[in-house]
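**Q** Presented below are the structures under discussion, each in the form of structure tokens.
Values in this text are rule-based calculations from the coordinates and carry no lab data. Worth saying up front: this structure is predicted, and the values here are computed from it rather than measured. Cβ atoms are built from the backbone, for glycine too; each structure is taken alone.
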Structure 1
């Protein structure tokens, strides 16, 4: 007969919300939710609660927002006497004293096929690298960045049109199902087995930065097109186009013979798109945004800059 587990959840972005909701809808009790403190956001830089905090408050769950997980939080967590702590994109590394508190330790749901793409931005880096597939892995947490033994994984293809936003949305739902399934098994008395991660194939998904948003046309067009998709919804790719820096929301790579023009040269500009010479191939820009403006098709953008047409 299944027992009702005492759970603590830790997560911050929208990616973690489906997992929290699945746990809240189940028979187990979520005692508290840990999330990152409110951060400035938007043009007005007003403090904004994390998506996980909003979901937890709507469900009437206690929310904790420590800046760090020191002795006070170890004591507070211990007082809850949790059976399991579930971590989904929380944003803080759990120190050993926290990992040791729950009866069954801490589980982490990570958006990659470990050991590939450990770290902060696994979905974006998988798209940028041109991976054909990715997935989610549930692991038993230990000290180290996403190094723990893996309980289970689910695979998911990366579509040619996927952005980080669209792929993360699918992985969030797949991950929530995987997590709920194994929490139910644990409640039924079946402690899931886990397998150490292989030593081969380790890659780290470094955090995205605003500095890398500016595309360099000296690089291959195929890589730049993948970055356009990988950098949505943030930091959003940008490029210098006819003396103006614009954001690029949609682009494709086209094969081309070498020697068409210096990288960055506009080779063609029409309603079909704006073709830029690159280190190899051609980047065709299909949708873009001028500073402070709305998203435009290439045709609409050229209506405002007719001199670029060719």
Structure 2
């Protein structure tokens, strides 16, 4: 066989043969399900069905409160409860949990499992660290721009109650694993109970009475090199507010649930939110569900570059 024919056949083979991809995608959900989903009739089942319809690969859950094993079994996920070893998986006092379609590695315990804990997940043999977290809602104000405070005074006000102190307790964990993220990517998701500094910048001054506020509770992640996955894919906060907290009886629309990430091999390709008032209909993929929570859902699709 002459050289020209051999080269032609080789080219044809490469065209028709599947090439092993060096990239993979996976979908991550962060959701505070409110009291285990138990505040409405058939709530845990509705939680499980909504998850099934959205079909995430990883779930970072807040307010699990005993419903985790049922939700995991319903959707055939591996399940990790963020609690001390030996804790019953349906313990109704446990806040955080993590679900995965992929194999788990080592658990990552903290001294503060009620508001931070994690586990390794292997995606195509690549280790990624996932953390579920919750920060306290105090201090809170529905409209901080109406408090009569300057930007600097709002930042001081933000430090006056539980949330700031909680962040200080877990900050060493974020620092530690952020430093290792070039070799082992990290994804943190949950309910931060705080507006984002990315939603209080120059583009939003007009709707916040001229204020630009670098809210500490989210800025602290940026300072460690993390990216806000939703705002990464939807950079215009006016066009894409991404609301995950609202109330029918007052003006209280906020984006307070997040998925942050850090790692040179990790990229976002899509991020969206789902939001509805509790016990009202939400439509997902043409199906209707009674919404079981007072928090919205954040879903981000990542690309892992090997």
Structure 3
């Protein structure tokens, strides 16, 4: 009897070893069996505010796509899910959970959606969309709605060679352009062909009813392109491209054009990059080549 029991025990051990090789032994269910059918978000929590411009996203693994069985690809989109904001990040599956840190900063003060796709020998499975808010913009308080500092600027050499209105400091403060063509103007900067200037408002524009930012453009009705950001080095988000800037401004020499943060789904922004939208190749036949920027004004200012 003892010999028979020993043989039975050995047979049981051998069978258990075979089960171990296949992934488990003991109880009929284990951690992998308890996993959900799709990846489930762990962090950031649904609707939470991120604490980093390159946050770490983590999920509970999907059943059958656990450690050693799959790779997980993390994707981040705008709120509507129509535009991917950063490059996807793919990592090997962890044990019951998987996490990945974004390698590209996200725009600030933006509501984003994200999803995860697990891919392995069994095929692939994609999570539902999750939502979080990116880092808030750091804003100074104050009532002055005009640009306070120039962050950086660029005018191509062929425009610099002939333009005579190249001082980027002229875009700061309230609109004050005036004068007569061609060489007796004052109070603005000519951007040249594909040139730009980036300014710090110090305070923040916030998304309110209607337009939130106004660009004063003088000397003509040339087009401008406007980008917004929450940090001086971006990432900058396009608000509107090549918009004709020719609406008359009451009591002022310059015309203007208005922009809405809602077009980029931004809650607020502090830094703005104004680009030449005329796109007339230089050298041209004018000393005011490119869009001519007088001032930048916040229409809806954060208190």
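**Q** Suppose FRET efficiency 1/(1 + (r/R0)^6) of positions 50 and 242 (r between Cβ atoms, R0 = 30 Å, to 0.05) works out to 0.40; of 1, 2, 3, which structure was it derived from?
**A** 3
**Q** Determine which structure produced the value 26, 23, 15 for semi-axes √(5λ) of the Cα gyration tensor in Å, for residues 34-201 alone, calculated from the coordinates; the candidates are 1, 2, 3. It would help to have the intermediate numbers written out before the result.
**A** Values: 1: 26, 23, 15; 2: 29, 21, 15; 3: 50, 18, 11.
Of the options listed, only 1 reproduces it.
**Q** Separate question: Suppose P(r) over Cα pairs in 10 Å bins from 0, in percent works out to 6, 24, 28, 20, 13, 7, 2, 0; of 1, 2, 3, which structure was it derived from? Working shown, then result.
**A** Values: 1: 6, 24, 28, 20, 13, 7, 2, 0; 2: 6, 27, 33, 21, 7, 4, 2, 1, 0; 3: 6, 23, 22, 15, 12, 9, 5, 3, 2, 1, 0, 0.
Computing P(r) over Cα pairs in 10 Å bins from 0, in percent on every structure in 1, 2, 3 gives 6, 24, 28, 20, 13, 7, 2, 0 only for 1.
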